[in-house]
Structure P
Amino acid sequence: MEFDVLYLADLRFPGGTSTSLRYDLRACRKAGLKAGIIPVSSPIFARNRVLNQTLLAEIRATGTVIVPRDERPKAKIALLNHPSILENSVRTRTGFDAETCCMVVHQPTRNRRGQPYYKADQWPDLAADWFGHDLHLLPVSNVVRNDLVANGLSAMLHEANWPNLIDPSDFPQKPPREAGLPLVIGRHSRPSLDKWPSPEIALSCYPESPVYSFRMLGAPQEYLDQFETLPWNWHVLPFSHEPVSGFLQGLDIYSYFHSDTWIEAFGYSVLEALATGLPCVVPHGMEEIYADACFYADPTQAPQVYERLRSNRSLMEKASQRARAHVEARFGLDGFKAKFGAVAGRPGPLRRKRASSPAPAKTSAPVVLTVTSNGIGLGHLSRQLAIAKALGPRVNVVFFSLSEAIEIARSMGYAAEYRPFHRKLQADIEAWNAYFFQELREALGHYNPALTLFDGNLPYGGLVDALESYGKCTTAWIRRGLWRTPQPQSIARERVFDAVFEPGELCEALDPGYSRPDPDGVARVNPVLMTQPRHLFSRNTARRALDLPEDATLCLVQLGSEANFDMSLPRQLLLEFLERHPHVIAVEVRSPLHAGNSAGLHERLIMRKMYPLGQALKAFDFAVCAAGYNTFHENIAAGLPSLFVPNSAPEMDVQEARADYGARSGWSLTCSADDPFAFETALEQMLDPDLRQDLSAACLRKTGCWDGAWQIARQLQVLAQLPENLLPEH
């Protein structure tokens, strides 16, 4: 693999570091250059910090290559995209060869009080020992350059800077509005204390006054708690409340002041405001970056600048035009060619030369080891199978499961191993965890996976110990939401995983949120389906596949195994319903491995075995089902009119929330398992073709949200540096 620019980057940064990389990738493509990324995890974030979704979307849109782990790429320039990448705890899987190797330095090495952010004296040796390259420093501005010189790093400095860029088309220019009161002044930044002035200073630059209305996007709660009472004219919004571009459109003036310990290296938030055409009032220290594009003031002087602008419309208009023009001339995407050329052609003085390491020998497809828990149904296994399909044929997925249904994965062509759960072995849980540790640890050593993927509500002690003991692969945990109660023991085990995924719920609004106390540590994706709606059999094909009559009214029955919940009343009422309606046939569909039999209960209650059932859902006129995750979402996606009877067992997720939400949204009907009148009434309603048509039409309006498996697969591909799935998603 050969690239013009190769970035070693942590793709989890929430602020300007990721934003600058995003625009670099866009500008690189526009310049006709090829970019690649080697993902690296910085120690400044929790291990399971969520990837920056906006940056991931840009990577896909620009066709930027995530370098697979078995490649050793070559590049004209290799860029370490943040100093924390050279912390001594960082691990990289992929070596590289580059004509020039540089670190982009996004901030000074110390704050105003002389406290260091990084161990900069270690950078040269770490870069040489870990990557085999001499390291040059590329500051994003002269503010950073001056700091590097002052701290004795002149010998490593490249003569060029690597300024941040922006696409002005993402920030439509806002025309100044007619002068009026109050003047809307705002600012935004990631929620870090360093980005905000002390309360005393804040009250001077953002004062209480009927003349001004201040909008603050991203103020951290620990900062707000420092105020006895927040000014009445402050309107504080969470960092993710709205897109930055839309937020800026609502302002008249942008005003950015920060902590007195912080040295602003570039001020990406200011660049976004300038691109919008907002007059910007900022500290004097930023003049070296933005020259005459901004108004510079001490915090106590800021209100005087606001007043000058408010009282002089001509000044506001000139400031707006100057701001936009400055951004387009100095920081637009067309500037990438120039900054690339300044670095690619001029590597600067080298301390020493090193021989290139040989490219690694090509190996077989990387292994993904999926571990599924012992659920009462097929939900865990089905999600893993859907994700395996989305990962594609260039990876080797191996199933290591506690579910006896693992034979399904084997029948679909996957390697699969079964290990019994402690109840199956009638073993003490502590003894079983010791057994499972040994079995999984041996499997990890044998398969040498690039990624281990667990699906279950609680990572077992044996699982956690095996993953930590092995320590050589990326780890991810997939867990459903809708927890009934807080589960601190389960949450605490997030630390073992590089990513935690929660498949989406259509009823997310009713989720109490016990599964994600830290939203930055749990990646939300769309619902995960085994079968996409576009792959459903037609009605006639589905009925032929299940050997069902083509002209009968067919009711799908999926009330579960009753291993943990009594569904006997609904089943009895269903039999009575069949007695009253001879034209209805009830079809109970079980997995191919299910040993039970419904034969003999009623001549028109028949059993079929099929997996995956989702592709045959159009065979049925309506369904009577428990409100499990897979069944609920697959029925909605297929437009199948359904009566959901939630399994309310304490160990289950809150199926009542799904069933209730579906009914309130007009997608389905619901009733509890112990309410015979409601159940009989709902069954009779399902015989109405107009009602079924209305329910189906409402379901089918829910489109474009069924690609959760692909969303997870794309993120796993980045996290574990897996080869990209070349098969189309649609």
Structure Q
Amino acid sequence: MSKATIDLDRSRPQVQVELSHLDGVIQRLNQEVADLAGQKQKLTEYLVDYRKQMIEENKFDEDMPLDAFDHEMFAMEENFKAVLRRINELQDLIDTPYFGKIAFSEGSDQEEIYIGKYGFIDHARMEPLIIDWRAPIATLFYHGGLGQASYKTPAGDAQAEILARRQFIIKASRLLGMFDSDVEVRDEILQYVLSSSAGEKLKDIVMTIQREQDEIIRHRPQGVAVVNGIAGSGKTTIALHRVAWLLYNYRKKLEDKVLILGPNNIFMEYISQVLPTLGETGVRQNTMVDFMLELLAEPNLDLLPQEDFIEAIASGDEDLYRDAASKRSEASFDRMDRLVKDLEASLYPEQDITFLGKVLMSRDEMHQTMARDFAYMPLIPRALRIKRVIINRMREVRNRELREIDRRYRDLQKKVESGATLNEDASLSRWQSVRQLVEKVVQFREQITYLGKGSILELYQAGNTMRILTHEDLAPMLYLKHRLQGVKLPYEVKYLIIDEAQDLSLNHFRVIKEITGCVNATIVGDLNQRLIQWEDAGFLELGRLFEDVRIFELNKSYRSTDEIVKYADTFLPNGTSESLRSGEPVQVESAPDLASAAALVKAQYARMREDGVESIAILTRDLDSAQDLHQLLKNEIYYKFIRTEDGVYSSSTLLLSAFLAKGLEFDGVILVDTRPNRPKPDLVKYIMSTRALHRLHVIETQNEDVNFSDGSK
């Protein structure tokens, strides 16, 4: 896909000044890389020599493991990693040192600063040559106009007057374009970046962040920021750049404590390229489903595949819909609470717990301990704690009885030694008495096995009317486990990012909040991209769970052309999306059946490839249609068929269903619709249409049945 061209008049004096400045910065960057390369070489030699020395000194000492922790080596290795990371950052800067410049005054002082992906200081002059886009003062660049503005400092807000604002296009160390702008990011810059391929656009967003996007990225870290944005409004890139901004400004507090949750593994792999390009690698990422499954740790959990679940409801399975809706409701957690309460009541014995005639725990003490003393603990750990108390008391009684056995045995021994005659009962050996005591202990332990015992899955399934488990069962089941056993993460979470949140219920957010204890988050989604029209809109109702919630609305698309946006809007109940650029018209054609549609796909794929479209998606409504189409296309064109959420996003052309395409974007999309006459609103078709950046070709079939010569489907 060719980019919009940007002309540069090199005869202009201002251009000459900027070219000279760029050359100077590139020289300093190259010198810094050379200096760091020298440091890297010295550190490498030191680490190799140090390791050899350690091996030599300890080769005869079997008690000294070679991988034992060594503070000096650890410090050197961390220093080596820091140098290597900085070299990578500087090499990025050599390619594109900066993309913006601001001239501003603070009182009588006037300054100019250049804004880039990373900061760079000329240590010889102690002069910042490039300001990191995440730095507070860089807010001035994204302010959106000239005149009075402010930025945050440790001492409070600083006032400044923006005098001039300049934007650059720099690639491969060459100045390709330069514009002075007094309002927003110039259209020329936007056209250049937005017309680029999908992969490049993700990495170049710092050049084109708009004021409303920057406001979200730099929103204070406390509380919950909710973004409801149309397809292509930059929700995901905003969320990821917010992570980078948060870690830059609050690194000590948040490093290794940020968790990103997304819809599926394809999406997570797709976005995994972004944070490293922003200099951030220590961020935990997982899918929402895998996160909950790992915490449930139920090996026999058999879930109905999510795409089958969606298709069943789309096909009119009212029973499944009602069951799933009930599990998304607040009442489902109330049912779990009642189950826990009933289980707690079942733990109370009808009488005192005794052993060998001794009261170990009275019924009243059990009730007080369960309901008051250990009430802060989940039920099963609470019951186990009480069980340990009872067993410890039983051991005391057992030990006293054992001492009594030993005393009786010694007395019998003395009588035997004095010549007394013993009857049969009195002559029972010590071993037999001890064996009888052990049997009584075993019997007692069996009597109290109910304390702290129970399978979460069995308990949950006992009240599950459908018996079929779907993804909507995960939140209430995890909540039940948390109430019964307590769920602890093996790491700390101080900040949450949840993407594609529109399909989640309020229950998902509640259980995640209770388990992580995290009350600071950025939640992004699009109400129009829900695959099932639930009555609730969980991510827009977070004010019921969190005290500090702010909702941002984004209605401008930075992904698709105006033609694609307007076409996609026809499938919404009230489409009012905006776009910033024009492109080719959306092409819609009909085919009598899927076999004919496959021939059209092949032809359109060839045209897109010939026109230089880099990433192409062939999209269908559901997995069945995708599998049928795959049988027709597998020997015709080259692509990767992604069947499940665990598929790998590793090819320039993909064949997949709408469900798996959520959140992704492609330069061109070939949409094959086997059911084009679905009533509107048709959110599945909206989702498929809005995956396209530049080209959208729609093929609608009248008959979805197809016969395969090999009998497969």
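No value in this document is a laboratory result; all are computed from the given coordinates. Model, not experiment: these values are computed from the prediction. Cβ atoms are built from the backbone, for glycine too; each structure is taken alone.
Rank structures P, Q by distance in nm of label points 7 Å out along Cα→Cβ at positions 445 and 485 and report only the one at the top, that is, the highest.
Checked P, Q; max of distance in nm of label points 7 Å out along Cα→Cβ at positions 445 and 485 sits with P.
Which structure, out of P, Q, was distance in nm of label points 7 Å out along Cα→Cβ at positions 125 and 429 calculated from, if the result is 4.8?
Of the options listed, only P reproduces it.
For mean count of other Cβ atoms within 10 Å over residues 157-164, which of P, Q scores largest?
P
If semi-axes √(5λ) of the Cα gyration tensor in Å computes to 53, 33, 22, which of P, Q did it come from?
Details: P: 53, 33, 22; Q: 60, 38, 25.
Answer by label: P.
Upon calculation of helix-only ellipticity at 222 nm (-39500 (n - 2.57) for each DSSP H run of 4 or more, over all residues; to 500) from the atomic coordinates, which of the structures P, Q produces -9500?
It must be structure P, since only it matches.
Out of P, Q, which structure matches 15.8 when mean count of other Cβ atoms within 10 Å over residues 517-524 is calculated?
P
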